[in-house]
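Pasting the structures in now, so scroll down.
Nothing in this text is a laboratory measurement; each read-out follows from the coordinates by a stated rule. Computed from a predicted model, the values in this text were never measured in an experiment. Cβ atoms are built from the backbone, for glycine too; each structure is taken alone.
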Structure I
Amino acid sequence: MEEISRNLFMITVPMPFRLKHVHVFALTHDDRITLFDTGLNTPETVSILEESLRAIRKTVRDIKRIFITHHHIDHCGMAGRIKAISGAKIHVSDVGREVLSVRTDEAELVRLVRDFCLLHGLPESITNFVINLFLAFKTAASPFETDRCFQADSRHVAGETEFQAIATPGHTRDHVSYYFPKEGILLSGDHVLPEITPNLSPDLFAPDFRPLRSFLDSLTRIETLPVQKVYPAHGDPFSNLAERIEEMKSHHVIRKGLALESVTRGSRTTFEVSRDIFGDDLPEFDRFLALNETYVHLVELVHEGAVKEQRNKNHILYDTI
């Protein structure tokens with residue numbers, strides 16, 4: 001645990017995934033704690049959170065508010081468990097409440113994932129692997145009901161500390177970053193990461209959502225903030241926000257160009273385009289992530305009029321116009 005500003009602490013908890021860890025943040029005030037994200041609902045996460053809070057003479061029972069960046073389980077998986085212990089009020093954005101409400105239908109989610117993957121050319125064996133992995137992930141989440149719903153760019157107060165909830169959709173439709181203007185701190189969640197770009201995926205419950213367009217717009221929204229230090233959910237804190245944003249924007253220009261280059265070679269499924277860009281030597285779940293990333297670039301190429309989308313009996317195909 002590290003105190004990153006007066007009464008604001010970064011707690012690093014482990015994950016059994018490639019990123020290895022996720023940072024959550026505890027703001028102490030009025031003998032209470034406001035927590036930003038929670039980590040997974042695993043015994044190890046619970047143990048580290050409890051140990052970290054003891055170091056500042058607090059306990060999980062002192063957590064009275066939880067603000068969520070987005071609905072992925074490594075960010076809110078323990079929210080229900082903490083709420084059961086402390087009675088904490090869980091705060092999500094208005095979009096977040098909508099996103100969480102539709103994802104309670106497990107059968108519908110499985111259907112949507114299967115249909116999307118097969119329609120875009122992902123082999124059935126990989127599709128089944130992904131679905132089984134999603135179902136297994138549920139064991140690392142404690143269900144919860146939200147208590148408070150806030151609007152984009154709303155301001156909040158915790159003791160003497162003020163912070164702003166900034167809508168930063170892209171990685172997910174409901175992603176929110178938290179900006180502390182007096183301290184010059186941005187809790188960026190998965191929106192801006194120091195070494196990698198966040199995976200962009202379609203929201204299968206909201207087919208009109210454009211992840212890449214939203215992500216780039218969200219980067220522009222925060223790039224002029226007078227941020228002194230960015231604290232991401234994964235990786236080390238960093239200071240060069242504007243420079244990092246420019247790198248990420250350039251990355252997506254290149255990736256979109258590679259998608260267009262692939263399509264100029266002939267009619268392609270999303271999976272075939274993803275193989276042209278990322279190659280064949282990928283683990284199963286990474287092939288799924290590559291499919292998603294490729295799809296969001298193809299969506300923008302369609303909107304720009306550079307590529308056309310058509311459907312045959314079994315697949316959606318992309319071709320040049």
Structure II
Amino acid sequence: MNSKKILVLLLAALSLSGCAKIKAVWEKAKPGGSGGQNAPQKAVFAVNTTTVVQGQIRDYIALSGDIVAGSTVDVYSDAAGKVARVYVSVGQRVNRGNRIAAVDPSRPGMTYQWGIATAPISGTVVSLPAQVGMTISQAVPLARISGGGALEIRLNVAERFISKMAMNLPCEITLDAWPGDVFLGSISEVAPTVDPASRTMEVRVNVKNAGSKLKAGMFAKVKIITERKDNIVKIPASAMLNRFGEQYVFVIGADPETPGQKIVKKRMVVPGILIDGVLEIQNGLTADEEIVVRGQTLLEDGSWVNIIEQFAPLSAR
């Protein structure tokens with residue numbers, strides 16, 4: 001075959017290949033074609049989701065106060081005079097009747113027998129103002145004794161919360177000294193009057209000193225649980241949208257027309273109480289449904305979504 005015939009065959013092949021490409025481009029570009037204006041093109045939105053939980057939600061009042069000994073007794077001398085001797089030290093355990101201090105009531109020109117002040121109760125010496133050589137009267141305490149291991153927190157509750165206070169309300173106590181630990185307690189005493197100066201009412205909370213970790217004088221943060229609802233449906237508050245008088249969430253589902261593709265359905269809900277970013281849902285959702293918590297701003301009913309991350313569900317407690 002000469003070179004002229006080979007050249008003709010190459011030109012014919014290139015012509016046919018070019019026609020095929022032009023035809024393919026036309027098929028995509030023409031109206032109704034695979035790449036035309038009528039081709040189905042649907043946006044896919046990236047979202048984060050979580051699972052609806054059925055559990056407990058609690059309302060509370062957050063306060064703070066100092067831990068004090070539940071029962072303390074001051075030790076006094078029966079006579080005025082100079083402190084001649086101190087028999088105990090701070091932190092020492094004493095029994096009822098043990099010697100605390102000796103007071104010399106002698107005067108110039110007169111000598112008297114020392115008076116011995118004893119512990120009125122068994123407990124631990126938490127304060128010892130008495131010092132050898134100091135002059136005291138019967139009204140000056142020599143020592144302070146904390147009886148037993150009971151501790152309590154004294155709180156001042158604002159007047160607007162007084163209606164929620166009641167005996168035996170449960171409390172959760174946390175301290176900077178023990179990060180991560182939660183101690184339990186309950187209201188043991190409610191003052192019968194309100195302080196007219198501060199407009200507050202004193203409330204005392206008993207503390208369960210598990211492991212003897214708590215000490216008198218520590219600063220504590222207290223949550224007084226004023227309301228508790230069990231077996232309610234709850235979601236993160238960020239999942240609900242409130243627009244044009246409608247309150248709704250987007251629930252994840254499967255697209256029946258496109259296997260493997262996730263879509264969202266707009267679901268109207270009736271919210272309840274909101275506490276610390278957790279929202280009660282009274283109607284509209286059931287437990288274990290998957291809902292959108294982030295990325296729902298541009299969504300509409302039936303939008304395609306791509307789940308980027310599924311957040312851990314709320315605690316049932």
_Of the structures I, II, the one that -0.70, -0.90 was derived from, the read-out being log10 I(q)/I(0) by the Debye sum over Cα atoms at q = 0.17, 0.21 Å⁻¹, for residues 111-158 alone_ = II
*For Cα extents along the principal axes in Å, for residues 87-214 alone, the calculated result is 54, 35, 26, so let me know which of I, II that is.*
I
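Out of I, II, which has the highest value for distance in nm of label points 7 Å out along Cα→Cβ at positions 63 and 135?
Details: I: 2.9; II: 4.4.
That would be structure II.
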_Given a value of 6, 26, 33, 23, 10, 2, 0 for P(r) over Cα pairs in 10 Å bins from 0, in percent, calculated from one of I, II, which structure does it belong to?_
I
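With mean count of other Cβ atoms within 10 Å over residues 183-190 computed per structure, which member of I, II shows the largest figure? Walk me through the numbers before you get to the answer.
On the way: I: 23.8; II: 17.0.
Max of mean count of other Cβ atoms within 10 Å over residues 183-190: I.
If distance in nm of label points 7 Å out along Cα→Cβ at positions 95 and 191 is calculated from each of I, II, which structure is the one that comes out at 0.9?
Details: I: 0.9; II: 3.9.
Answer for the origin of the read-out: I.
Suppose you compute helix-only ellipticity at 222 nm (-39500 (n - 2.57) for each DSSP H run of 4 or more, over all residues; to 500) for every structure in I, II: which one lands on -3000?
Values: I: -12500; II: -3000.
The read-out was computed on structure II.
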*If you work out relative contact order in percent (Cα under 8 Å, 6 or more apart) for I, II, which one comes out largest?*
II
